[in-house]
Structure P
Amino acid sequence: MKPVVTREQWLDVGLERFGEQALAGLKVEAMARTLGSSKAGFYWYFKSRAAFEQALFEHWRAIETKRIIAVAEAAVDPARKLRALFTEVIHLRGGGDFLFHLRRLARKRRSLARLLEQTETERLEYVAGILEALGKDRKSAHAAAEVIYHLYLGWYERHRFEPTSKSEARKQMRVVGVLIEAVHAAA
């Protein structure tokens, strides 16, 4: 008897496979084999592959943005929120090229372009809000949020296949602090 696989397990394997192979990695039969399930298990949760893809990208947004923001929001003050946010981002990142593949696909699919834009806007607004709570003016806060996000994207690109330690997260947090001050001084 095949094991019962949850909807979230299908989505998690989809995240991994999309990160490795883009859309080619989302073959239902191959994902079913990975999970030790059947294609029927997939169709129990998703009416079609298109429905799965939409759910997958929403799942990515929930994990990569909403969950991280929720972790940061649990901190008591803005400085700790920023530290928690950055630490969680550094630790959550997985292997593969999920964001790279998503950006490429978003150039062809307007719905994904909107999702990506909304996600990145939400991320930038959240970081800018923390920086404003730390005393930065709105213009400096938004400029610094952009710089921090670009730092993260570059760091991710260079280190995506390496394990991440707490000391690496602390090191990157120090870099963020320097960047925030540099952007504030230039504004």
Structure Q
Amino acid sequence: MRYALIALAIIGALILTIVVVGLLLPTKHRASREATYGRPPAEVFRVISTPADFPAWRTGVSKVDILPASDGKASWREFGKDGTIRFEVERSVADTTLVTRIADRSLPFGGTWTYTLLPKGDSTTLRIVEDGEVYNPIFRFVSRFVMGYTATMDGYLRDLGKRLGQQAVVIRSSEAE
């Protein structure tokens, strides 16, 4: 019985520490990544701006429902390993810029991804800047110290490389961090 109480006290102290550290972390963060693909900007833009095709190439996205536009903004719902998340397009400039936002206010996180396509000869560098918000202090701790702010972007850039027929994708931090 004594060891069970000690174990419970240790677990309680660990949870309390995670919550306190999470409360001390800022709610908002900015992170960025970029990768270069041997494809023109128009092709890369077409792939990243067609949500209906995401299940065919994005790891962890099993289904996408295209939703009616919300306030004139394209909108869709993704189903996958992270649950169900609704997104909307904040801004789109063909072949150069796409800004998407998590449009579900009930989640413990939110924010935007800004995709910037930079032509480089016959290639395109895709830069993603995440302006994220993590409302739950436990999620804040996990996203900062366990997963890292860039894990989702890294997976996305690798998946995009496979979709574009590029097996090796070099992911770099960009100056936006």
Structure R
Amino acid sequence: MCPEGGEGHPRVQGDAEVEGAGETGYIAIGEVQSPHGVRGDFHVRILTDFPKRFKQLRRVYVGEDHRPYEVQRARVGAETALLKLAGIDSPEAARGLLHLLIYVPVAEAVPLGKDEYYWYQIIGLEVWTTDGRYLGKIRDILETGSNDVYVVEGPQGEVLVPAIEDVVSSVDLERGRMTVVLMEGML
């Protein structure tokens, strides 16, 4: 899910989406899929690059209103997790959560290494070329398999910027800015 890269190359971690601003928001880590059994357990589609985090969860926030729930138990599979939340004690109650996102606070995000970023940190950055031209703001990230591609919307329209070391020169989160080297055919 994350592009390989070295010094100065952004490695983007895929916690799905963030709601709210800065460090006070929430990161979506899963989506409720279907009830499991008769006690209120349910399957969760994992939306994070850190699926093992489900085993350590004590509290999650569900839905757009970020309703808090204590986690009673969690099992993690290859692509799904199985959760049991306090107060969700039947298949009918679990069905009431279908397709809702499961969040954790941004403050509980898994710490990343040098030159690694979460999507929410990259989306919204201004993109400038090394020669000082403004390309626009990153509005989306496409996962292509080999490397991510930043979708930049600006004065030239949509510009696709590959998230590779040869293109991304620097990322400055404090200034809200990414600097890129233009490759032939990008504009």
Checklist entry - If semi-axes √(5λ) of the Cα gyration tensor in Å, for residues 42-137 alone comes out at 23, 16, 14 when worked out from the coordinates, which of P, Q, R was used? => result Q
Item to check | With helix-only ellipticity at 222 nm (-39500 (n - 2.57) for each DSSP H run of 4 or more, over all residues; to 500) derived as -24500, matching label from P, Q, R | outcome: P
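Each value in this text was obtained by applying a stated rule to the coordinates, not by laboratory testing. Just so we're clear, the structure is a prediction, and the values are computed from it rather than from any experiment.
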